[in-house]
Structure P
């Protein structure tokens with residue numbers, strides 16, 4: 001089976017590059033039996049067509065990035081707090097996620113992907129959740145050690161009888177946290193599946209799709225206690241196989 005993974009577009013010396021962090025590829029290799037295929041964001045001409053890609057892949061993984069969804073996508077004016085941007089990634093992700101949902105192609109959206117899924121469904125984002133009253137600082141810890149950057153930071157509570165509660169058989173778990181933007185207004189047809197201790201939405205599911213799940217944390221790499229990654233990726237693969245047979 002083929003798993004499409006959306007790329008980020010970044011500056012590189014005198015040119016640009018299309019990239020996916022190796023942690024996503026390593027996570028897929030560890031937890032899934034699929035062949036990853038990278039999906040480049042639009043090039044210089046700006047044209048992108050998700051349809052022929054979705055004709056061939058069995059699932060879509062939407063990874064995180066240091067860039068943010070441009071606020072014009074949810075009818076807000078651009079500010080310094082919203083930066084940095086990757087509008088090419090926006091175009092690729094919005095087309096791909098939207099069409100995948102319409103086709104019932106399974107989607108797993110992580111971090112920036114989680115935020116894109118919310119915006120695609122009509123939701124909005126807060127660019128600086130750590131500045132809100134009584135909220136935790138969800139940003140990446142300042143450390144040179146990978147295990148400290150991606151180690152557990154806070155608890156998430158699972159919605160009773162929701163996706164994660166049923167998948168894992170527990171009420172809560174510890175997760176890592178590397179984001180400064182967060183859900184403000186929840187999008188249409190999305191159910192809240194996990195919330196942080198401070199009320200920040202950390203897990204969502206599209207209620208009319210066969211399989212479309214978003215997480216604000218990083219299951220592809222989590223140092224320390226981790227009861228989520230293996231069953232989550234395994235269930236994503238199960239959904240891909242089921243959809244392929246349908």
Structure Q
């Protein structure tokens with residue numbers, strides 16, 4: 001049995017996230033149907049994680065197993081069986097023990113905010129008509145760095161072994177009429193980025209102080225944090241793997 005990784009990107013508006021669920025169309029369901037059709041057997045892919053309804057991905061990895069080497073031009077054939085809002089970037093064989101979810105060592109997200117109304121960003125950014133204090137936003141981002149408990153920013157009633165994440169990047173990019181939050185961590189909890197951004201916006205609007213923002217982190221209580229930012233402004237942008245997964249694809253990543 002051979003294991004393959006698929007690198008893809010998708011525009012999330014028409015999907016209820018990545019993971020298969022009853023009575024809702026998802027990216028995984030559409031991808032598995034196309035794989036099963038081409039390989040003439042039932043294929044169940046495994047994604048690097050889940051994304052919420054409406055969230056986008058500019059880099060996403062999934063793995064699947066096949067008893068044989070893939071046919072020539074398989075990537076082209078797979079793309080031809082998928083809708084235009086899912087794009088296959090690469091398909092490659094990996095170490096047989098490589099796992100799209102559990103082998104990943106880091107993930108990166110961006111959250112896009114428009115500060116001026118832009119009809120071409122309606123499905124790609126959260127429009128906020130209020131002024132945001134950039135100094136406050138940057139100070140709040142600094143408090144999110146490091147290895148700590150992020151249960152205040154985790155969806156309620158989620159069952160996980162622990163709520164600790166090591167955030168190595170939390171920064172703000174300022175562009176004309178746009179703000180982009182950048183986050184990188186070894187793992188993210190469900191709804192974590194959207195909850196952090198929603199609370200940061202309250203800080204930027206001076207609805208809460210920096211001290212209150214810090215208290216929210218320490219509270220370990222989702223009810224203390226702000227409302228989640230809308231899903232359509234969130235992008236999964238990078239998933240990092242150690243080189244043993246495939247040295248040709250990930251030659252410079254640390255094991």
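Every read-out reported here was derived from the displayed coordinates using simple, explicitly stated rules and does not represent laboratory data. What you see is a predicted model; the values in this text were computed from it and never measured. Cβ atoms are built from the backbone, for glycine too; each structure is taken alone.
18.0 is what came out when Kirkwood radius over Cα pairs in Å was calculated for one structure; which of P, Q is it? That value comes from structure P.
Can you tell which of P, Q yields 4.5 when distance in nm of label points 7 Å out along Cα→Cβ at positions 11 and 227 is derived from it? List each step's numbers first, then the result.
On the way: P: 4.5; Q: 2.7.
So the calculation was done on P.
Consider the structures P, Q: one of them gives 15.4 for Kirkwood radius over Cα pairs in Å, for residues 59-122 alone as calculated from the coordinates. Say which. Could you put the intermediate results ahead of the total?
Values: P: 11.9; Q: 15.4.
Considering all the candidates, the number was obtained from Q.
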